[in-house]
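Laboratory data are not the source of any read-out in this text; all were calculated from the coordinates shown. This structure is a prediction, so every number in the text was calculated from the model and none was measured.
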Structure I
Amino acid sequence: MDNLLDVELSPELEKFREQIESTVKPFIGIEPQKTEELTLWQSKLGGLPYLPKGCEYPKNAQRNPLFLLAQINFEEVPCLEGFPEHGILQFYVADDGSYGADFDNPTQQNGFRVVYFPAISKTEDSLVTDFRFLPKPEELPLFGTSCSLQFEKKIAPVGIRDYKLKELLGEDFFAQFGAKRNHLMDEYAETFACEGHKMGGYAYFTQDDPRPSVVVGEKDILLLQLDTDNDAEIMWGDSGVANFFISQTDLENLDFSKVLYNWDCL
């Protein structure tokens, strides 16, 4: 098959295959696997973080410790244009009912934190190994054991709830199908689903893309998406999904201080 997207489409959408394929972006799919045998520096969900001695452990505005949500060691990740090729990127969230999200000010890193270490030490003597100061969490989206992570580079077109859809496919793309509009929207959403754990590409939302309503500059790059996952024991509210977005300029500068964090659920 010569098509970029190896999928079958209805005759109506097939006419627009080339236009749909023009929106394709690469991304890194993430596959968690539950395990308790993790080094401090490897990619993981949950567990104990990589923390060089002398570095302050991340805390919220009330000086309470945050908890490691995800850690990405880019030495283990296939190359994705624009993303780091080395270093460790960490995502921390608060142990509260909103998982550290501030929906009115989603770039304010009080209840969450994104931390980047450009160089990696694999000598435990140089790292914090005693985390007994951490209390037992009660309200986190991760409630199982920690997970190791496997990565695979993939491609996908724009998702149906992404705010870029109208710009990329046209304001009236689905309206042109008349009575079949809703049916074809459902087909598109199912065929080109954006669910799952990933970095890059297009995001998935159970509700609406929050970016157009937030005046924070362009946050067009999906830095990380973590979905509800029963096997990995991850649950965002009622079967929701979390997204972390960053601008291209900030990513190029390795500046993770203005990341937009949002999650929604059914």
Structure II
Amino acid sequence: MNGMAPTVAAADGYLAVGSEIQLLERAFHRRLPVMLTGPTGCGKTRLVEHVGSRVGRPVVTISCHDDLTSADLVGRFLVSGGDVVWQDGPLTRAVREGAICYLDEVVEARHDSLAILHPLTDHRRTLFLDRTGEAVSAPDTFMLVCSYNPAYRSTLKDLKPSFRQRFVTVALDYLSPDREADVLVAEAGVDSATAARLVRCASSLRGADAAFHLEPPSTRTLVTAAHLVAGGVAEIDAIESCVLGPLTTDGTVIGALREIAAASLPAAGAPAPPAKKGKTR
């Protein structure tokens, strides 16, 4: 992202790529819905949680999937003690409470399920519960945030342009190598030299993405690998287990990726000493 210089968040250690924190805060105060785009594991969820903390609102997270129905979002009638009662879904609770509702990987949801979001994303800011006949007006503190990875999705799935245009779009990316290394140091407690090597390895693998058509290794997977290294596992073994293993099961491809990784890391059997843990992004 371009814009203001990167900043370091105070409370949870979120490291900004650009001006995304300010953009989300201003969208919150102007009652605008936001669509976050960017590669998996680049910090989209952490960003929403961080902004929620800054503006003093709870975050209700909904992980979207193929089977997610509108009833899963808004609620349904249930039998309780012999009576039929209405139970709010997570979206309805978020609207009533004036929370930030975060729909993670919204592209995975069914289009008919997303239609109920339309009146929440325009001037009405209202959630209509067809089954109860209720119209729930969103308070000023309610915010709708969605996210997805536009670079890695099924060719059969995409968001309609008419839906995307309802949102302020904030594009995220991975941190610069030196700042990504800072994340590993603070989150897993590895030393700066080890963190730099792990990030250099990830950068090399990301550069090979075009040739192998794989999801590039995320900051999240690097943090996991760094935790193993901090616990005494050799760097190449940690990369093998946390980064290469999840990328593919193709033996030919994994062999090529091992060669790329090995060029950036010390030989197997050279574990790093354990270090103090921390927390950030």
Structure III
Amino acid sequence: MRIPRPSSLLLTGASSGIGAALARAYAAPNVHLALTGRDGARLAAVAEECRRAGAAVLAETVDSTDRGAIGHLIRRADAAAPLDLVVANAGISAGTGGQGETEAQARRIFAVNLDGVLNTVHPAIQAMRPRRRGQVALMSSLAGFRGFAGAPAYSASKAAVRIYGEALRGALAADGIAVSVICPGFVESRMTAVNRFPMPLLMPAERAAGIIMRGLAANRGRIAFPWPTYAVAWLLGTLPPGLTDALIAALPRKGSA
């Protein structure tokens, strides 16, 4: 089933990376964009680019972990123009400098990457369900297929998002709400800029946005890319830990931000 190009959408984490690239790609005349991000200056710059492309833009620096604030923004955006698509994209990782994640880092990662998704998705579902139409997309990662020693909380939070989104797809099908889970590999962003190790098949955010948009239009349940990295991640997740533990432990750690 093909899904028409959305005319009203909300994106969290839109101030940089994939979120900013998606905002720019969707921006067009007669399109309403609601954008959130942590950095007000970068978000304002993205919003201005989208306005120049003809879109009507509502941009606010709302923390996705603030359940009340993100819910209020989604209801405002939906009242202005009923939302066709909501992308729960906001996410973080932690620079461990090879020392391992601290408890504080782990808790913050889970708060943003998991609670932030729940805070975004559920108000969107509440708005879309009475209309019996709409689409939500949850940002996971190829890291969600196998826990990586250098990023335990990041891997686990993205695994939870993936499984939750894939289950939600079946749960909401009868309500007419499409659900897609996005699992990118390495994409150029502020998050990957601090990595000091080779990143296979690193791609520009604009290319990633194009892949995601095509996947959403095709109503794909899982949008995982690039396929060689996806194949490796999937294989690592299916093999017994006894065969992969040594390899995983030897992988490089994320550098300090």
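One table, with the values for the structure above:
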{"item": "Top of I, II, III by percent of Cα pairs over 25 Å apart, for residues 117-244 alone, largest first", "result": "II"}
{"item": "For 35, 19, 17 (semi-axes √(5λ) of the Cα gyration tensor in Å, calculated) the corresponding structure among I, II, III", "result": "I"}
{"item": "At a computed -10500 (helix-only ellipticity at 222 nm (-39500 (n - 2.57) for each DSSP H run of 4 or more, over all residues; to 500)), which of I, II, III", "result": "II"}
